[in-house]
1. Out of 1, 2, 3, which one gives -0.25, -0.46, -0.74, -1.32 for log10 I(q)/I(0) by the Debye sum over Cα atoms at q = 0.08, 0.11, 0.14, 0.20 Å⁻¹ as computed from the coordinates?
2. Suppose you compute helix-only ellipticity at 222 nm (-39500 (n - 2.57) for each DSSP H run of 4 or more, over all residues; to 500) for every structure in 1, 2, 3: which one lands on -10500?
3. For distance in nm of label points 7 Å out along Cα→Cβ at positions 11 and 75, which of 1, 2, 3 scores largest?
Structure 1
Amino acid sequence: MRKADVDNDLVKVAGLVEEAGGEVIILSGMVTDNNGAPQEGMRVEIWQCDLNGKYLHPGDNRSVDYDHGFQGFGHDITGPDGRYSFRTIKPGKYPGRTPHIHVKVFNETQEVLTTQFYEDNPSENSNDSLYRRLSAEQANSVVMKYRTTEVGEETTVNIIV
């Protein structure tokens with residue numbers, strides 16, 4: 001049984017029949033060290049707003065309806081190959097930010113990385129104050145480039161810790 005329905009499927013909430021609205025994607029990748037060695041046992045957490053641009057968080061007090069079919073937060077633990085995977089939706093947009101997904105990575109004892117993954121939308125990204133701080137190389141490493149597969153839209157973003 002999942003505690004408070006925290007898992008790597010943000011589209012399906014336990015106990016609800018209807019899944020989240022929005023365009024479902026598979027977000028996956030590999031966590032490696034600087035030498036390219038896969039990192040096993042890393043906890044990868046993501047959180048994002050729903051298709052309406054609303055976070056499942058008490059600090060988001062905007063008068064926007066929240067999609068109760070969307071989990072909003074999830075985590076996955078990397079295996080021996082360093083891989084992680086999430087079933088989620090393309091992130092919604094809210095005022096002042098380009099669509100993005102928040103990411104934190106933890107080893108057994110501490111947080112080792114906080115970052116964000118961005119939609120591949122140069123015109124919107126160029127207006128985002130956090131995205132503009134990234135070098136071209138950094139930006140390229142955190143942009144979600146989608147491809148259509150037999151299961152739908154997928155994107156791979158590798159993480160170096």
Structure 2
Amino acid sequence: MEMLECGYASVGEFHSVHHQSGGQNYENIAETSCRIINAAQKTGIGLTYLPVFYMQGGLNGKKLAEGQLRFGNELEQYLRILDQTQNSLRNAPKDYLLGMAPHSLRAVSPEFLKEIVEARSSDTVRIHIAEQLKEVEEIQTHFDARPVEWLLNNIAVDSRWCLI
């Protein structure tokens with residue numbers, strides 16, 4: 001309500017928490033997504049909903065830390081979240097949009113980044129690409145290219161992308 005009262009008509013929600021503490025799935029894997037959508041509908045604010053895809057705790061497939069398990073998904077889980085969220089938006093206002101947010105090159109493997117972009121070819125895509133200096137340096141060392149350079153050379157980036 002505060003956003004509406006301040007003149008905002010719409011909000012972009014980059015949502016990371018998909019699971020219960022410890023990483024257990026909710027009965028409905030898109031439970032938290034549905035709650036965000038329901039809350040937006042109750043207030044009447046427009047919504048661009050971007051579930052975050054976070055699958056690893058660092059380059060080379062490093063496992064997520066205990067405190068990160070609520071955020072983590074395997075590829076198939078994430079695609080199910082997107083599909084179920086899309087279904088829940090069928091009767092939503094026209095200004096409700098669904099996109100996807102692979103967290104970063106550090107948190108999503110190149111193979112899975114390519115797969116989700118191809119699987120959801122019309123969705124808006126938002127990614128942290130050069131947000132933190134340490135991450136930029138790690139990616140440059142790992143991929144022998146700066147993050148934006150690697151992304152543009154390896155993924156079909158177009159007008160649906162927002163690079164942070």
Structure 3
Amino acid sequence: MSLDLFSNFGRSLDLYFHTFEFNASFYYLLRAAGYWLVGYNLIATIGTGLALTAGLLLLLLAWREHQPTVASLGQTLLLALTLYYLLATTVHPWYLTPLIAFACFTPYRYSIVWSGMVWLSYAAYQTPVYSENLLLVSLEYGLVIGVLVWEVVLLKPMGWVTDAHHIRTN
């Protein structure tokens with residue numbers, strides 16, 4: 001492994017977290033707050049903060065799931081990628097492919113809804129000048145987060161969605 005490899009990899013990460021913006025959720029809210037507070041895009045600060053937050057949450061998830069089982073692995077991977085994508089500055093439609101695969105091994109279906117809604121992000125390319133329609137992005141993430149909360153908070157306590165750690169057999 002050469003020093004150039006690490007240098008180039010670092011530059012790619014820098015571009016990803018500090019330059020690219022597409023179909024983001026929480027990042028767009030924080031970006032709007034930054035424009036309102038200081039008058040310019042704080043992507044350098046916000047991108048780093050969200051990447052570190054995602055990293056810490058993923059470490060916490062890994063620590064919590066220190067002995068994963070076959071039954072819990074799909075759910076853990078689904079949650080990990082969901083957390084990462086919700087905090088990312090860039091979420092292209094094809095990024096969701098693993099979420100759909102992991103959802104097959106869990107009782108959760110919000111990623112299926114997300115895969116249907118993510119195509120709204122391509123409305124940004126309907127005009128010659130690239131321009132994201134933040135109303136469509138809000139609709140996408142509002143519905144996805146709504147279904148996620150509905151499945152995790154409302155259906156699970158009613159027994160309609162079972163925990164992967166305790167799969168019901170009746």
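Read-outs throughout are calculated quantities, based only on the coordinates presented, and are distinct from any laboratory measurement. Note that the structure is predicted; figures quoted are calculated from it, not measured. Cβ atoms are built from the backbone, for glycine too; each structure is taken alone.
1. Details: 1: -0.23, -0.44, -0.72, -1.44; 2: -0.25, -0.46, -0.74, -1.32; 3: -0.30, -0.55, -0.85, -1.40.
Computing log10 I(q)/I(0) by the Debye sum over Cα atoms at q = 0.08, 0.11, 0.14, 0.20 Å⁻¹ on every structure in 1, 2, 3 gives -0.25, -0.46, -0.74, -1.32 only for 2.
2. On the way: 1: -1000; 2: -10500; 3: -19000.
For helix-only ellipticity at 222 nm (-39500 (n - 2.57) for each DSSP H run of 4 or more, over all residues; to 500), the value -10500 is produced by structure 2.
3. On the way: 1: 2.3; 2: 3.3; 3: 4.4.
Biggest value here belongs to 3.
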